[in-house]
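Please go over the structures that come below.
Bear in mind these aren't lab numbers, they're just calculated from the coordinates by the rules spelled out. All values derive from a computational prediction rather than experimental measurement. Cβ atoms are built from the backbone, for glycine too; each structure is taken alone.
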Structure I
Amino acid sequence: MSKVVSFLFIAFFLISCSEYQKALKSDDVAVKNEAANKMYEAGKYLKAIRLYEQIAPAYKGKPSAERMFYFYSMALYKSNQYYLAGYQLENFVATYPKSEKREECAFLAAECFYKLSPSYSLDQTDTSKALDKMQHFIDVYPDSQFLPQANVCVKELREKLEKKAFEIAKQYNTIADYKGALKAFDNFIADYPGTPFKEQALYYRLDSAYNLAINSVEAKKQERLTYAKSTYTNLIKHNSQSEYKDKADKMLAEVEKELQKYTK
């Protein structure tokens with residue numbers, strides 16, 4: 001029985017390859033399209049793409065073009081060619097505004113950019129672009145069946161951008177550029193008020209303010225100590241049970257000890 005199945009599989013494979021090769025060499029657009037659709041249905045997306053690419057110019061402007069360009073775009077998407085897929089899916093949405101596939105293609109186009117978003121440690125140009133695309137989809141299709149997925153993507157993209165901004169600010173603290181750190185953390189907290197990294201940002205802002213004040217020149221020390229004390233207040237106000245409270249309390253004690261020198 002297994003030999004029969006193997007034989008039938010090999011026979012089907014050979015026939016399929018033969019049809020594909022004939023279609024590649026054929027000048028008949030209909031033959032190529034039929035073969036491309038068969039390749040697509042069989043999950044052979046790269047072969048389907050090659051055929052679709054051959055016939056795409058001939059289909060532009062024709063009534064049957066919508067179906068062909070939909071499958072072409074989906075073949076690119078399913079073969080993980082996200083740059084090309086994103087372009088083709090967006091082009092489909094623009095070209096066929098009344099298509100029943102428009103909403104799906106609009107979401108998948110945005111998702112392509114989401115999938116191209118790199119790790120937070122790398123340049124985030126594609127992440128920002130993906131966020132804009134996904135947010136635009138949500139704005140255009142607020143009742144979409146894809147809305148839950150879109151919201152998850154937006155959350156992940158925003159957190160990635162926030163993580164990048166946080167790590168940049170933290171790096172200033174790490175290299176002891178405390179002025180740069182304070183400016184970066186001020187901007188971060190203002191730009192991302194609801195960020196999950198807020199408590200950490202408030203702590204490292206305190207740490208930066210503390211180190212800048214303690215090591216300050218005398219002319220600026222009192223002002224900087226007072227500011228450091230306010231950053232402690234901001235951290236505790238955000239979370240009175242912060243995991244950083246013990247460290248923060250030690251900094252506050254040192255700051256208040258130094259400030260007493262200016263009250264005598």
Structure II
Amino acid sequence: MKLTIITVCFNAADDLKKTLDSILTQTFTDFEYLVVDGGSKDNTLTLLESYKPLFAKESKVFRYVSEPDKGTYDAMNKGIQLAKGEWINYMNAGDSFYKDSTLYEFFSVSLPESAGVLYGDTFQTFDFGSGIAREEDYKKDNTIMPFCHQSCFVKTELMRQFPFNQTYRIVADHDLFYRLREKNIIFKYIPIVVARYNGQYGLSATHPLTLHLEILRIHHINEKWYYPFKLIWTYMRYGWVQPFKNHMPRWMTDAWMRQKRKFINKN
């Protein structure tokens with residue numbers, strides 16, 4: 001089997017339906033879809049049961065587990081152990097593939113056997129606009145991970161060797177790709193739009209200070225002699241951002257976010 005698509009969720013039935021529909025309608029069929037639910041109390045399980053015959057009708061493998069977990073990255077690690085595909089993709093509840101033919105187009109490209117990570121572009125949506133974020137847009141801020149996690153595919157054998165570090169609250173994915181690059185794993189960019197992702201309300205967008213404090217740990221800055229200075233700088237630069245944004249007029253916040261993301265088109 002070529003691919004395992006994993007969605008982790010908890011009480012996310014409304015968002016999950018969009019993701020289920022996106023995966024169900026993919027023209028590519030050499031995949032399994034695995035939902036790792038944290039023991040939801042809403043109608044998530046009823047929704048998942050209702051989709052079983054729909055996936056079976058399309059001859060697509062679909063299964064789910066539902067039990068309490070220790071959080072998002074614990075659930076993602078659980079999904080790794082259950083995966084049967086050669087590659088793993090994580091598609092969050094509420095996010096979706098760009099179009100029905102996305103996976104077919106992506107895996108029709110000649111892919112290097114030596115690559116451990118494949119990634120493409122992302123259609124990002126915000127309250128004030130949307131647009132396609134390409135590799136060069138991400139590289140301005142993040143050379144380790146110049147892509148959205150929903151738009152990448154990692155070999156399952158690597159995911160089992162390098163599971164997510166659950167001590168990170170927000171950027172365990174950044175930590176994963178940092179470790180893979182340290183091991184000289186080959187990353188291959190495929191110029192295809194893979195996912196639709198809401199960038200407005202993710203933890204990275206709403207908790208910039210926590211994000212950058214975790215990144216200091218990932219890059220081992222906390223082990224350097226200049227760590228106290230870097231720590232002060234991080235608090236000065238990011239500690240005020242979210243409280244300030246929370247009290248800014250909405251039009252000003254939107255203008256600020258749009259300025260940082262040149263790829264966004266106004267609605």
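The value 55 for percent of Cα pairs over 23 Å apart was derived from one model only; which of I, II is it? Could you put the intermediate results ahead of the total?
Details: I: 66; II: 55.
It traces back to II.
Say we calculate FRET efficiency 1/(1 + (r/R0)^6) of positions 152 and 216 (r between Cβ atoms, R0 = 25 Å, to 0.05) for every structure; which of I, II gives the highest result? Could you put the intermediate results ahead of the total?
Numbers: I: 0.05; II: 0.60.
Ranking I, II on FRET efficiency 1/(1 + (r/R0)^6) of positions 152 and 216 (r between Cβ atoms, R0 = 25 Å, to 0.05), first place is II.
Suppose FRET efficiency 1/(1 + (r/R0)^6) of positions 136 and 224 (r between Cβ atoms, R0 = 30 Å, to 0.05) works out to 0.55; of I, II, which structure was it derived from? Derived from II, not from the others.
One of I, II was used to calculate Rg/Rh (Cα atoms, Kirkwood Rh), for residues 64-111 alone, giving 1.04; which? Computed on structure II. A value of -26000 was computed for helix-only ellipticity at 222 nm (-39500 (n - 2.57) for each DSSP H run of 4 or more, over all residues; to 500); which of I, II is the source structure? Computing helix-only ellipticity at 222 nm (-39500 (n - 2.57) for each DSSP H run of 4 or more, over all residues; to 500) on every structure in I, II gives -26000 only for I. Assign the value 15.5, 49, calculated as Rg and Dmax of the Cα atoms in Å, for residues 104-183 alone, to the correct structure from I, II. The value was obtained from structure I.
Using relative contact order in percent (Cα under 8 Å, 6 or more apart) as the calculated read-out, with 8 as its value, let me know the right label among I, II. List each step's numbers first, then the result.
Values: I: 8; II: 20.
Among I, II, the structure yielding 8 for relative contact order in percent (Cα under 8 Å, 6 or more apart) is I.
Ranked by distance in nm of label points 7 Å out along Cα→Cβ at positions 88 and 160, structures I, II are led by I, which has the greatest value.
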